[in-house]
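Student: Once you scroll down, you'll see the structures, which are given as C-alpha cells.
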Structure 1
Amino acid sequence: MRTTKVNTFIIGCFVVIFLSISNKSWSDTVLKDNFEKLNLWEYIADDVMGGVSKGNVKFQSIEGGNIALLQGNVSTENNGGFIQIRRALRDIDLKDAKSVKIIAKGNDQEYFVFLRTTGTVLPWQYYSAEFKVTETFDEFILPINEFKKSGLLMTGKVNPKNITSIGLVAFGRDHQAELHVKEVEFIN
C-alpha cells in the first residue's frame, strides 16, 4: 500500500514537471525584427563590385504584419552573383544567441543568411547558412555554430557577440529571386 502511494506521488511529480516544462518556451528571443523600422535595412547588389544583378526590396503590409520582399534577377556575369538586404547589428548584444530564426516563403529557391562579424573585414568575407523556401510561409531555425565561413583567414565558427550584421541573400547562381520574409529573430 505504501509503495503504491509513493509511486503515485512520484508519477504526480513527473506530470507536474512535464506540464510546466511543456508550457515553457524552449527558446528565448535575443533580437526580433519584423520590419516595423524599415530604415534599419538596406538593399545591396553586386553592382558595387561591377556585377550586373538587378533587384530591389519592397516592404509591404500583409495579414496584419509587415514583410520584406527581395526580388530581382541574380546574374553571375562580370564576377557578380548576388542581391541582398542587410541590417547592421553593431550595438546589439547577441552574446546569448544560439540560432537565427527566419519566417519566409518564396519561389521554391534556395536563399542564404549571411552574418558578418568584427573579424570579417574584407567585403567578400561572411558566414552563411542556406534555407529553401516554398510558396507558403515556413519557419527556419539556423544554428549559428553551423554557419560556414566564406574563405580563408577567418575563424572557423561565429562568436555571436562579434556579429555586426545580418543579410538575407539571393546568391551564387543565375536565377530569379523572390523571397518574402516575415520575421528575422536571434534566439537562444
Structure 2
Amino acid sequence: MPSLPLLYSFRRCPYAIRARMAIAISGVALELLEVDLKAKPERMLQLSPKATVPVLELPDGRVLDESMDIMLWSFRQCDPLGMLDDFSEDSKALVKRNDTEFKQSLDRYKYPERYPEFPALHYRAEGEIFLRDLDDRLGHGAYLFGNKPGVADLALMPFVRQFAQVDRSWFNVSPYSALRAWLDKWIASDLFVSVMKKP
C-alpha cells in the first residue's frame, strides 16, 4: 500500500478533473498517476474492477473509486474555503442531475455518430435544459448556491466545460451569459490551470 494517497487519474476526464480540483483545494499531499486508458495499470484494475478513473488508494487500504466520494473525502480532511458549507440537499440534487441526465446529453452531443437516432443539435437542445437552469441560478449570485464556491460548482464545471468545447463558437454567442462568465472564471483560475498541467 502507498505511504501517501495514490490517485489514478486521466488529465482530460471530467470526473478526474473535479477530484483533482478538490484535492488541490484541500492541500492533501498525494501521489498522482496519469493513466493510459488504452493500457490501464493492473493495480488499478485490481482496486476497482469498473476500470474507470479516478481511483484513490489510501494508505489504510481503503479505495475510493467515485469522484464525488474523493471530493468529499478531500474536504473532510481539510476544507479551507468552506466548500462543504452549502452542500445541501438541493446541491446534491443538482450534482445528481449533472451526472445523469446532463452527462447523457453531453455524451450524445459530443459523439453523435454513436447515437444516430437523432442529430447532434437534438442532443444539444436536451443539454440546454440544464444549461438554462444553471444560467438562471448564476443570475442571482457569483456561484451556483450563493456568492462563494461550493462542491456543486467544482463538480459541474468540468462537464459544462466539455459541453462548451463541442462547439465553442456556438457557446460563445449562446444566451447563457452568466454561465459563460462563471465557466470562464473557473477556466482562468490558478486552481484549474494547476490541475490541468500535462504530467
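Read-outs: derived from the displayed coordinates by stated rules, not from any lab. These figures come from a predicted structure and were not determined experimentally. Cβ atoms are built from the backbone, for glycine too; each structure is taken alone.
Student: Given a value of 14.0 for mean count of other Cβ atoms within 10 Å over residues 57-64, calculated from one of 1, 2, which structure does it belong to?
Tutor: Considering all the candidates, the number was obtained from 2.
Student: Comparing percent of Cα pairs over 31 Å apart across 1, 2, which structure shows the greatest value? Before the final figure, lay out each step's value.
Tutor: Details: 1: 26; 2: 19.
Going through 1, 2 one by one, percent of Cα pairs over 31 Å apart peaks for structure 1.
Student: Here helix-only ellipticity at 222 nm (-39500 (n - 2.57) for each DSSP H run of 4 or more, over all residues; to 500) has been calculated and equals -15500, so which of 1, 2 was it run on?
Tutor: 2
Student: Could you tell me which structure in 1, 2 was used to calculate mean count of other Cβ atoms within 10 Å over residues 97-104 as 16.8?
Tutor: Label of the source structure: 2.
Student: Where does the value 30 come from, among 1, 2, when relative contact order in percent (Cα under 8 Å, 6 or more apart) is the thing being computed? All intermediate terms of the calculation are to be shown ahead of the outcome.
Tutor: Working: 1: 30; 2: 24.
Going label by label, the one that fits is 1.
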